[in-house]
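So, here come the structures, one by one.
Throughout, read-outs are computed from the coordinates displayed, never taken from laboratory work. Model, not experiment: these values are computed from the prediction. Cβ atoms are built from the backbone, for glycine too; each structure is taken alone.
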Structure P
Amino acid sequence: MNLTFQLLREGAKVPIRATEYSAGMDLSACLTEDVVIPPHEIRLIPTGLAAALDEPSAMLMICARSGLSTKHGIGLANGVGIVDTDYRGELCVPLINQSETAFTVTNGLRIAQLIAVPVYMPQILTAETLPDTKRGTGGFGSTGA
């Protein structure tokens, strides 16, 4: 599988893996000026990149960086970002500041991780009933604490 990037803005950085076997590639902010994220607010941060996977049964996931979340309370506002394989627009990252202190995003700051994952494309069916299972309709907490 190949992942091709288009640099849309001056200063955009092609994502790289921190180590040879890192699952995620670091996405960096591509900014002309710093962006301050006040406590409990969200800001959409551009990366200056568009991406194309050559595998239609895959997608890109944008995930939080553990260092930003544990040290500064900065996460993704949408939990995990889904980039469909046919999307060709700029990759932007909605960061949320979950701390009590303002956080400044600077140009080039590594703000998220990009991961390629397989996707199943099932046929959609309807039925009057579904097959029985041991769990059945047991919901939240039904299998233990």
Structure Q
Amino acid sequence: MVSPNEAEALADLFKDIDQRFFRPHPFTADEARRIANLDGRDVYAILFDEGRPVAYGMLRGWDAGFETPYLGIAVRTDLHRRGFGRLMMAHLHEVALAHGAKSVRLRVHSNNRAARRLYESLGYAYAGEERGELVMMIDVGPHP
């Protein structure tokens, strides 16, 4: 999870995130500091490769009382298609399961073909539309 001492690394990563389809919050240094200092159930993660921040991910909604968290990821624009997004997704699925989630949902823009291919390859299924985007879900945990 993003810690207070990683705020600068997160801010650096935010400079290189493509915001055409992924805009969950402002990508500013102030927002990086806010995220790095949060104390709640929602999860924010940063992936490093050889000391360089390469991917960002989050599971949000628990702090707002939702049982099923929303997942979001972004990879540094110069490092797309190298497996970092898949690695971040796998990590967030494990975190969701460890936090008691049975499933995870996400929203994706219909024109974001690369992201849709990734999510489909991981087993996400389409579950409708919300706010002009496609909703996808995956089961991550055991069912009673």
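I have 5.2 for distance in nm of label points 7 Å out along Cα→Cβ at positions 7 and 127, calculated from one of the structures P, Q. Which structure is it? Derived from the structure labelled P. Comparing relative contact order in percent (Cα under 8 Å, 6 or more apart) across P, Q, which structure shows the greatest value? The structure with the largest value is P.
Quick one: mean projected area of the Cα convex hull in nm² came out at 8.6 when computed from one of P, Q, so which one is it? Answer for the origin of the read-out: Q. When FRET efficiency 1/(1 + (r/R0)^6) of positions 31 and 135 (r between Cβ atoms, R0 = 35 Å, to 0.05) is calculated for each of structures P, Q, structure Q comes out greatest.
As an exercise: Cα extents along the principal axes in Å, for residues 55-102 alone, calculated from one structure in P, Q, equals 41, 18, 12. Which structure is it? It was calculated from structure P.
From which structure (P, Q) was helix-only ellipticity at 222 nm (-39500 (n - 2.57) for each DSSP H run of 4 or more, over all residues; to 500) calculated, if the value obtained is -1000? Let's see the in-between values first.
Working: P: -1000; Q: -8000.
Answer by label: P.
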